[in-house]
1. Which structure, out of P, Q, was Rg and Dmax of the Cα atoms in Å calculated from, if the result is 15.2, 55?
2. Once distance in nm of label points 7 Å out along Cα→Cβ at positions 5 and 29 is calculated for every structure in P, Q, which label goes with the largest value?
3. Taking mean count of other Cβ atoms within 10 Å over residues 61-68 as the criterion, which structure among P, Q has the greatest value?
4. Taking -20000 as the value of helix-only ellipticity at 222 nm (-39500 (n - 2.57) for each DSSP H run of 4 or more, over all residues; to 500) derived from one of the structures shown (P, Q), identify that structure.
5. Compare relative contact order in percent (Cα under 8 Å, 6 or more apart) across structures P, Q and report the one with the greatest value.
Structure P
Amino acid sequence: MADKFFDELLIHSATVRTYSAATVDTHGHNVETWADTYTSVPCRVVPSGGRELKVGIEIVISTHVIFFKPGQAITARDEVVVSSKTYQVLLVEDANDESELHHREAVCELLS
């Protein structure tokens, strides 16, 4: 069931980018390539207050949470670009409202 009130809170527009390949430049450095998988995705970006997450063997502190409509395809390791700022997705969580999926939350780290 659509939540009109929640949809009105999604005041930002995002591009979800998926890692596609790594190549090596002329100096022998790895260069990551990202593909724009979804564009003009409604979302809302809010500061997270510095939540600590274990990613692999590292402890990473998130900087933002990005809220999406339920069903939005996004995974940890994707990147999200909103207003020329790039966020690395660290964790994706589904938020339920009683018995149904209400929205998705991408816990992120601001890259640039």
Structure Q
Amino acid sequence: MYEIARSVGVDGPYMAAAATLSKAVDAAFGRHITMNSSCATAAVLCDIGIPVEIMRGLNVVARAVGLLAHIREEQLNPATWVMHQAVGAAVPYNGQALTNDPSNGSKS
């Protein structure tokens, strides 16, 4: 996202602050942790002057589009039923609810 923003001349203080925060997180954890899309989006939107008050709505719209893409992917290449069958075969249902009661052989 930053690469696209920079390619059109956007590279402001909010993007710089997010990059600084990202580096600090990496240092604290001792490894690279990718910045989430909400942080990167907020930084770019701030740097182009979008009001903070509407940013959550823009993130919701972006996530809704992503959800639609996942739905379409599942329609074109169904995987859910295959996963459901694999789980059923790997973990057969024994008729007992999961509880902390060891007398029925289950563990929560």
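All of the numbers you see were taken from the coordinates with simple rules; none came from a lab. Keep in mind that this is a model prediction, so the values were computed, not measured. Cβ atoms are built from the backbone, for glycine too; each structure is taken alone.
1. Matching structure: P.
2. Evaluating distance in nm of label points 7 Å out along Cα→Cβ at positions 5 and 29 on every structure, the highest lands on P.
3. P
4. Details: P: -1000; Q: -20000.
For helix-only ellipticity at 222 nm (-39500 (n - 2.57) for each DSSP H run of 4 or more, over all residues; to 500), the value -20000 is produced by structure Q.
5. Greatest value across P, Q: structure P.
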